[in-house]
Every structure is written in C-alpha cells, then in structure tokens.
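Values quoted throughout were computed directly from the atomic coordinates according to the rules given, and no laboratory measurement underlies them. A quick note: this is a predicted structure, and the numbers were derived from the prediction, not measured. Cβ atoms are built from the backbone, for glycine too; each structure is taken alone.
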Structure P
C-alpha cells in the first residue's frame, strides 16, 4: 500500500473524511469475539476502514441485514463443476462466495502447466477471487497414463506465483509415507518456496498418519468419519468438511465440532455440479446444514471465513475488521443464510441471486483438441479370461469408495465376458486418450444397473482417460467412438445410436456453455440413463462412473493399465 492510500485509510477510519462507501445499519457478525453488533461498515479503496458510525460519498442502507465476512470455499475443483472459471464466478458469487481455493488437478492432468495458465488467466475475468493450489500428483499415481507429468523440477516456477498458495492435495499418500524419492522432492520444493501442502489421505491412521503429517501436510478434505476427523485435528491438521455433489460428509463431521476444536474446521465443496448449486446453494447451504446440526451460527460463519483465511494464510480477509478486504455478504437470517447482497473488495457484485458483472470469456483454444486415441476398435474390448471366477468392482451408492466383490460369470469360447441380464454385472473399459498409446483395459462393474446400451465419459478422475460401461462390446465401442467424434464429454448410446450427450470441448472435461445449459444437459442425461438405459436410480450415473478410474480412492478401480487394488496399491488380476 502506498503512503497516500494508507493515510486516506487512516483518515477514513478515524472519521476525518467520508468513506468511499458506507453500508449502514448492519448487524455485523464479529468472528473474532463470537458476537453480533450493530453498526455501519466504512469502505475505503476496497478495504474496511472500520465498523461504527460513519458517513460516505456513497451510502446504502442494509436495513438491519446481517453482515458476514465473505465466504471462502477451502477446496474445490472448478473443472468438476463442468464449467469455466468465468462461469463458476457467476454461479457462486450470488451465494456469498468471495474467495475459493481451486485445485486445477483435472485440467493439469490433461494439459500440464498450460492448463494451469488457462485457469489462472480465465479467473482474472471474474469478480470471485480465485486462488490456486498447484496440483501435486500429475499423474495421481504411476499406475495410469495422464496427459502430462509435473515433477518437482516443473513445480518451482508455478509455486512462485502470487496466486498459487501451495501444493494441491497430495493424493499419493503411500508415496509420502514410504518416502518415495519423487514425492519427497515435491514436498521439499513446496517447503523451500514457503508454500503449504494440501492433504488427501482417506483411511490413513496411526503411525502412517503421523508420517504424513510430519511431511508437512497441512490439511485434509477426505475425512468421512469422526475418528478420521479427530485424528487429523490432534496431529495439527485442518479438517476441510466436505459437502459436494458426490460426497456428503458435512452432516457426519459437523457432529464432531466442539468449542475446543472448531478453529481447525473449514467448509469445502470439492466437486459441485451446477445442478447442486441451483438446488442446494454453495457455502450458504453448508452453513444452513451446520446450524441445523446445532452449531452456533457465528461459529459456523467463522469456519467459512476466518478459519479458511488463516489456514491458507490469506491474512487480508476472513473477518469484518479495519484494514481487511471489504468482502462482505449481507444475509437475511442466520438459519437459512439467504444471501441478499455480496461485495468483493468493496464492489457490489451480486444482489438477490443475480451476478452483476458481465461474463467475458478468454480464448480457450490452447486447451481444446484433447482426444488422442489410436488403435481403438470393438475387438480391443474383448477380455481373454481363463476363468469365470472373477473380481468385481462393487459400487457403494452415495460414495466413490468401492468394494472388492467376487462373482462367477459366463465366458465365450475365447474367454470374453457374457452378460447375464439377471445379474447386475457389466463390462467397464478405460481407454487412454492423451498420447495415442492404444491402451485399453477392461474389468467388471457391479451395482451400476445398466440394462441397455452404454455410457462413455472423457471425465475420469484423475487422469481423465475415456471410461465406459455397457452391456456388450458393440454398445461400448459405439459410445467411445461417438465420444471421440464430439471431442469429449458424455455420451449415452442404445442400439449403437447416441440417445443423449454433452460435449465438453475444453480439455474434454469442461463445457464452454452456461451453468444452466450444463445443468439441463446433466438432468437430461440422468433421466435417460435411468429411464432408457436402466442405470441404477440410487446413484449418479455420471459422477459415479467418472470416479471408477481413480486408484487413490479405495478399494478397487480400473486405470488404462489394468485393474487396481487400492489397498495393496498394486495391480490385480480380473480372475479371482
């Protein structure tokens, strides 16, 4: 801050000169003292000058609304919302989000550092302040092919960027715990640049968890039980309580929040589709859940603001206090947290559910044309099994965790899978799409429920190869070929014909359309997946399938290199 700006801020705070903006008659939520006080909020050059009795060049009457610090989503993948950064700003800001901590893990796995560059440049076009974590695991493991490899030597430059706060979720926790050299190099690079390290360690406990925390891992958003939550807090880690489209952990975890540990608890989305945003909101919806579960409203707001700011070392925000950014949300109540107005750095950017800025997108040509598939054909989908006694990936409704199942199936003479209409087991395939390797891997999936046709996606966490499930090779091949033709996204096929689709031309994982368009397409896809293909109505057909290739989530998954045992962290045979 220049001398002249500082003097103006001091004079405004002292009441000697009018503020640029005064929001009068507020009920100000004080997250420091845990109280609510009445007063005016004075804003000077985008900063809060003070709370008290003020006059301004511009004045607006809050009419007794609650004034909250801006909400901070502590961990979100923009790409998993299926929209661009410019669009996510339009969707989230009216719900009170003023800052999000984005991990562009998905697009960097497809495009490398140019993917990060695109996300950061696009984010500059939105009022929402988007901070980034540098993806730490590209690829997530060495057991799959991704579009890029980002090792420790490639991390120094992006970690030096102002808006890159640290290393994103370190998914290869076995590599950290076992001291794998490449992982240690990444941790050292983050430490040398003074940046924090996000965690990702589902099920890790005991001495292994000690090792993970000792490595400098700062937080974890993968807690799904109170035991996991308490163990991480006791080791000095922050817990990011997740409520997304696929994983709903908040109601479970919030029951473990106490007066003693609440300052180590944050709120996050991880993955949140537009439809979820339209129906359930964003952090405003998280806060409503917290209060409904008995959390004090001010304590809940603190988890969504000050705690997150301190965790990510954003010391210029997180509260309504002199000298901090004027990120302010005006709320009707502290139960449903209905948002009336949103200010970011003193600018009113949303009111009554409407984003007030024009959405202007940057050129995205650098992250298009991402489908590079060679040597694929229906013949490549044939399995050559020696036994019909097989391992099966068993779905768990409402979760991305899978179980290891065992089944007896029928085989053709040359060992290919024959689907039994009476058994809920179908073929699952992953096809490499980044380097024309020709890799095709097949396994068996239980619980998906598909009765006709096939579904194919180019969204398959985290390497984002093509993943497809279907009743036979012909249907799967038709879906995959249609997906390649439309440059990625989602395709549903029946009788070899496309019945529904959603193109995602940006890296094969993001749409260039509006959130409303994406939501309508997903609603149509979900409806046709259930009504026409017969996919299990108790699961999300898209979100469920796209996580079946993620080897760092227990217990059994499929990558382009083969069936993977997440417990042994090694490949396994399809034959049991």
Structure Q
C-alpha cells in the first residue's frame, strides 16, 4: 500500500493523501507504478486510473436495494444497467457503475460507464464482465436499455478496458447507426505501455431486441515515455471524443502523465481517426464507419500535443468540432490539484480553464499533425479543488470545462463549476467567437437559476438544431446535505449575458450519497454527460442526460431523454 499520507507536508496534502490510499482490504492493482505513487500528491487522476492503480476502493454503507425495481419506479428516468448483471462468476456482487457517457442516433441510444464488476471478475468471464468499461443499448429512444456487460475485448492478451468511457454516434446511409466507445486500455498488472482504445459498434435489432455488434479494441494512442526497462511508462488518462460528420473524422483528446519532470503534471494531446465518408464509404486513409483507421503509421508519439508540460497540473480535456470548417477546439483545466498542494510555484499561479483552436489545416491524416502551436483563450476560475463535497468520496473536486460549438451562433462555449459566488459552486458559462477566440461575454455568466446550495460536474456537448445549448449538472438545494438531484437548462443562448429564468429538474428521485455503497473512488465519478439530437419524430429535438444515480443504494448509470427547443 502506498504510504502517501506519511509524506504529505501540508494539511491539505494530508487530506488528499488519506482519500487517495486504498481502503482496508483493497488490492493494489499496479504496485510500484510511479504514476500511481503520485496520485494524492497533487496529481488528479481519473476514477479509471484509480481502479488501475489501487483496485477496489470501498466507501459508503450497505445498499438498501439489491434487485432491479420495475422501470415505472423511476418515471422518466431509466437505469441503463441491470443490477443482476453485476455479479461475478464466483457469485460476488460488485458495487459501482459511475462516470457515464451517452450518445444517440435515431432510435438508438448507447450509454457507457466505469463498471466495478471488472475489479473482481476473472479473465475471461461471460459478457466480458472482466472489462471495467460497461455499456448498454436502447432501441426505443432511451425508454429502456439492454445491459450488455463489458465492452468486448480479448482479455487473454493481458490488456483490459479500464473505464473512463466516452461515447459518440454517427449515422451514414451505407453503415446505418454506428457508436464509438473510448476507454483506458492497459496491462492489468500495471506494467508496459499505456494505451487508449476505441471500439466501433454497429447498432441494430430495433426497439424489440436492440443489439450492438462491436469490434475488438483499436489502439488510438500510446505512451510516449518508458523507463529503461519499459516496465513502467507514462499514463494516458481521461479520453473524450468528438466527431466531424461532414469529413468523416473522429478526434479524441486526453492527458498524458509523463515520467520526466517536464511532463509529470500532464500534457494535453489529441488523437485522430479516419471513419470514412459521410455516405459511409472508405475514407482517404482507408477507414470506414465500422473499421476506423486511427493515426495511420502510428509511432510512439501523439498525433498532436495541444499543451506541453508545465510545473502545474493540467488535465480534463474535452474536444468539439466546428461542422462548418472542420476546426477542432479543445478545452482543459490548468493548475488543478496543484493549485493548493503545490509545488510552491503553483500556489500563486491562477487556476484557468483554457480553450485551444486547432485549425483544419493542422488535422491532416498522417502519423502526426504538422502543427506544433495553437491559439488559446483563457478564463480565470475560482477552483473548488479544496472542497470536501458531502457524500463525494474524493478530494480534490475538479473544475473541468465542458465544451460545445454552436455554428449558427458562431460560438464555442465552455461551462464549469466555480466557487467565486458560492462556496459549493455555480455553473458558469463563457463563450468565444469561432476562429478568433474573442470573448463574447465580458465576464462568465451563471447558468443555474437558483443560488446557494451546490452545483457541480456540468455536462455540455452538442447544441440543439437552433444553436441553443442544453447544459446539465448535479444540484443540491442546500450546501449542508448529500442529497443530490440533476438539473438542466435546456435552451441556453451561448451569447447570453444573464442567467436563464429557470431550470428543469431531470431526476425523478434524489440520491443521498452518504447512504450509497461503492467499490470505486470517487463514488459518482468525475463527469456527467448529455447529448442533443433530432429525435425520430420530425423537428423534435431531444437531449439525453446521463449521470451516476445512487437511489438504489449503489451507483447506477441513469439517463433521461428530454424534449428541448
């Protein structure tokens, strides 16, 4: 077990160290890995990275419900998982499905999540239960889901899908509805190179019997640094993806935590894949919707380095695509975690959320982008990193920006949780002009209509058909409670200079996170998600909101489909 607490000099560092060390009985999955040794000493790593490093980390109390209640019990909310599936071949029940991502295409919806069953299931197990990326499919526009277990992978290679999922969807005349799922992809013993993987999944079966036919994992990025023995390597973390439908490109942003002093606090990187043409034919690098070609001629270096290493930690990258130009915008947080536990230079560095503009000319289909520097915009934030959120089983909290391009408004917008007005956060929005990154608002705008309480972990990905933004987040009516709902502002003008008049309650029942049992830290993840599309009925827009819900006494991947616009 890592003795991080004994080495923490400051009280804040000791607090993080205490929360980072595996709980009693936890089995370390990657003993001796130098990246794991830095978690809790200013390094903010994901829930997937913590599972990789520490195995199971238990928190909470015994669950109050063990079976799956009928769907009607949730009203318009749907549990994408089936708790009956979360049992290993030996009969051990796992507790924890969190950190959700969702995407939709026509009548099909796919949700993916971190799945604690993979912490205990042997290789191989039925339904790929040994994989820590779980997923489900809906064929009736999110009204019900089929839990498919773990995302397919031949675990006998030694490589496992280790969670931190992102989901994206694409419809083409030739290929139909295809979903892409990204995951961490590493040796289960913590050695060797770290990878990111992409599974391409074909949806079918309709409402009565929805199914996904998925490829084996496709490597899209790998460690660029290893020690002399190549026993331990740099770690790739927090992949998230965006699609350029007009040009048949898929982009994945992520953080690489390196082994050198210059890269240890994280570099923001980008991967690129050819997924064919808009008609579903073969693309310029040989990719098709169901057989992507990612980073042709891959070598151990990233396709593009968006932000090089600095003394202060940077992570939490998310991408968005301008459908008109094919430009990519990447947003991330600079100086998170290191802003209150050091090193000393970071204690006086402003914490910022950053947006970089990657012009389409930089996005050629080659082993690496020809561009090495990118225009940036920065907004100062008041970080919640030192907050201990009641019922949330990890400190620090993150302030990661979520990002969307609204082409009709000619804006790229980020949202994040910010403590400048209220200690436990508001959801703030800042928009920039496409191309120039000039600020649209003089100062960030609050998105939550109510004040006080707590607001954190917002989601934003795609605008509706009218260029308005659906934004969702965890919400609490009081800062002195762990009782949590999800709320959304479904029709936000990215050029607005004042908060919306109201928000929509998404959850049909709250979660008391002080009464939830989890084998994963943090218990309800680093992020939530939403995804706006034109619904199967003409001229109807829907926003699919995904979050980790605790009302069963164990974290579950819930969703709701809401009409917008």
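Identify the structure, out of P, Q, from whose coordinates Rg/Rh (Cα atoms, Kirkwood Rh), for residues 282-505 alone was calculated to give 0.99. So the calculation was done on Q. Thinking of P, Q, which structure, once distance in nm of label points 7 Å out along Cα→Cβ at positions 370 and 426 is computed, gives back 4.6? That value comes from structure Q. Of the structures P, Q, report the one carrying the highest value of distance in nm of label points 7 Å out along Cα→Cβ at positions 162 and 450. Ranking P, Q on distance in nm of label points 7 Å out along Cα→Cβ at positions 162 and 450, first place is P.
Kindly point out which one of P, Q the value 22.4 was derived from, the read-out being mean projected area of the Cα convex hull in nm². Comparing all candidates, it corresponds to Q.
Given a computed value of -7500 for helix-only ellipticity at 222 nm (-39500 (n - 2.57) for each DSSP H run of 4 or more, over all residues; to 500), which structure among P, Q does it belong to? It traces back to P. Have a look at P, Q and say which one yields 20.7 for mean projected area of the Cα convex hull in nm², for residues 154-441 alone, as calculated. That value comes from structure P.
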